[in-house]
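Visitor: Several structures are given next for inspection.
Since every read-out is calculated from the coordinates, none of them should be taken as a lab result. This is a predicted model, so every value here is computed, not measured. Cβ atoms are built from the backbone, for glycine too; each structure is taken alone.
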Structure I
Amino acid sequence: MISARAPLGRIPGAPALLGVGGVGAVLAVLILAAPLLPVAALPHLTPAARALLLASAAALALTTVLAPHRVARWELLATGLGALGGQAVLMALTDPLAIAAVLLLIAFGFAARTGARPFVERARGPAFAALLIGLGWAFVQLQGAAWVGRVGALALALGLACAAGLVPYLAAVDAEEPASSSFVAWTGFFGPALAISLPGRVLPALPAGDGAVFGATLVGLGLVNLAWGTIGAWRTASDVEAWRCSFLVDWGLALVGIGLFLPDGLAGSYLALLGIVLVRVPLYLWARPALLGRQPARLNALNVLLAVLLAGAAPFAGFPVRLLVLSAATQTAWPLAIPLVAAMLLGIVYSVRLARALGSHHGWAAVGLWITLGFGLLLGVAPSALRALGGM
């Protein structure tokens, strides 16, 4: 195992990593600063996409500097910068076919990283997502029978879920696999980027019937992931799987919020995706050493606060998300609120387990956890300011 302080030169493929990280950093900076540059050809981000990219950069800086890792920090930084550049490109592109092509390139690039699973298995999910998005958009553009456009809308919604690695596209989870090769790269980085950008690119081109199919599919997938994540995190014997299921819960709320097409739902989805990137991904990376080292479970004051944060309780991140999605659901059809409320209440049960899995941290690692807790508090107490920042 590579030491956390190992120099980058000892890491296999270090020059390629440096190249990917450098290109990713340049792309992210250029796209982020595009409104300030006198270059008309540069793509521009929407306010929500810009907020998500900044949140991803903050999470990368936090976990690179302060989180405990079993891989070199420079390796995490290089792959993280590459992912940041990929995020920026996915959110800046306006043509869904171009988004599908870039998604395919990213899939092959990240699948080439070392990992326990074979290359084909790691690339299969995101490559299939790119195929669904590309074919779905091609079907939407066809001028033919009504069912063709609706099949296209269905494929677009399924492609979004597939890119994020959600139900029904769950892949195997291996605790020993490097974070950059694991589910968190897609569920926590590239998936949120697509969820922020893709609906806004395709919805204006969808007729009312096709848009209804797209929204209903997202709501259905959201409810399935919400139920799967809640029950799975409660019943599974694996702490790693419990963490993966906790991502599914947040994603379930985000998908339902997008699919309802109401301002409150879209705002709740936006805040949920920010919470995934800025809170849940760093906390999962903090939990990895404890999960790998099989440290004895214990709770201290910090872990108790983190359990409250992970449960989505006030005043932390997740509480405004739940209120907004519930508001949108009751405006559309009040029975939708029943599974949402049930999942929110059951979330209290598994949040304590996730907090125990974080183990005990001291020194700079504890400082990083407190900072992450502060991010969660910011998301919980200032949703209006964050909504304004994202144009929501």
Structure II
Amino acid sequence: MMEREDVVALSRVILRDALSHPPEDPSSFLVRVTSGTSGTQPLVIITEYSSEAPASAVAGGMKRIISCSGSMGVRLANALIVRKTAEGAVVQVLPLDPRDLLSGLDDLLKDFRPQVIYGLCSYVMKMSTFVRPSVAHCIRRLTFVGEILLPEVERHLAGRFPDAEQDEQYMASETGGYIANRLCGHLPRNHYHPALGVTIRILDADEEGVGDILISKRIFRTVRLEDYRVGDIGRFVPGVCPCGEPVTFELLGRKGIDYVKLVGALLRRQEFDRVLAAFPGLIRDYRVEARQSTKRGVMQGLVTLRIHYPGGTFSADLVREIREKIERNLFVTPSKTFADLVSQGVFKPLIVEFSDGPFTQGHKDVKLKLLASTA
């Protein structure tokens, strides 16, 4: 099994090889830089990219694409990949920077008449408010990458872009980008078929089949990743897809970010979203910090919920009411709530704090974070 440090070692081998024997067709390669979202240092690596990537982006004759991918490097890579199509079709790409979401963008989008929007779900949501209804009907496809597609986001964007199909691509920069896709039309959100030449394994699956996703694929000439632990959690879906593809897996999220394992329980972004939706007037945004505490050989989970409440301070009674309601309704195992595990001594009571100012946010919409354990 390969870990991130193994990919760092491979990146040095690849760089030496590329410098001593430059590619005959440099346009088929990219210098990729990881974001470091999971708390690790950025990684620079040269990779080839799959011919499936530009083909899927322009499938159906699409020629005008908006890229909502956050960092400048990723936006540039997307533009370069999409513009290199096998058919030589002329493709226009509008790579939006987050700072471009300003008054006047609606006029630009009207002139551009986009057919495809590609990028992070949270970014597409923000950008969609600048799309006029007449332009929204021009959109034929929404392609999501980089984040778990939440049900409320799926529903909202389906209403905002009624003529657009939705699909997803599963990618990671250090693997050469393209890993899997949801293009066949039979898969629900966050379910994928492996891309051509990619093998998926699930490591240490629990009773529900959930474990670490391992990736095997070629990334540069003869250099391969073999069982690389990409940092995401998932599980296989049994059976053959109606499209004939024998392998389907469900992506559950980024380990330690969307999907946190803590003292035998699971904290899931989607479950927090579900429960906190019961407080629409009180909770505008939230962040969860989780850690494990060990005292006299006994492990306990410590969870802090930070709430953005623009209306001022909470009273002590309101804090207690919110905490108790969340504990009673938040499932952290298939059959047990947070309150159940507090009563069993597995978790300490939920800590609720409030903020009258909005939370800072990077390129991705990260709400859960696993912190270092404490003694």
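Visitor: Say we calculate distance in nm of label points 7 Å out along Cα→Cβ at positions 32 and 208 for every structure; which of I, II gives the highest result?
Guide: On the way: I: 4.3; II: 2.8.
By distance in nm of label points 7 Å out along Cα→Cβ at positions 32 and 208, the leading structure of I, II is I.
Visitor: Computing mean count of other Cβ atoms within 10 Å over residues 96-103 for each of I, II, which one ends up highest?
Guide: On the way: I: 20.4; II: 12.5.
For this comparison of mean count of other Cβ atoms within 10 Å over residues 96-103, the top structure is I.
Visitor: 26, 56, 18, 0 is what came out when P(r) over Cα pairs in 20 Å bins from 0, in percent was calculated for one structure; which of I, II is it? Don't skip to the end; give the middle numbers.
Guide: Working: I: 30, 61, 9, 0; II: 26, 56, 18, 0.
Considering all the candidates, the number was obtained from II.
Visitor: While we're looking at this one, here's another question. Looking at relative contact order in percent (Cα under 8 Å, 6 or more apart), point out which structure of I, II has the largest value. Walk me through the numbers on the way to the answer.
Guide: On the way: I: 17; II: 12.
Once relative contact order in percent (Cα under 8 Å, 6 or more apart) is worked out for each structure, I has the highest.
Visitor: Figure out for me which of the structures I, II the number -23500 belongs to, where helix-only ellipticity at 222 nm (-39500 (n - 2.57) for each DSSP H run of 4 or more, over all residues; to 500) was derived from the coordinates. Don't jump to the answer; show the numbers that get you there.
Guide: Working: I: -23500; II: -7000.
Considering all the candidates, the number was obtained from I.
Visitor: Using distance in nm of label points 7 Å out along Cα→Cβ at positions 320 and 336 for the comparison, can you identify which of I, II gives the largest number?
Guide: Numbers: I: 2.1; II: 2.6.
Evaluating distance in nm of label points 7 Å out along Cα→Cβ at positions 320 and 336 on every structure, the highest lands on II.
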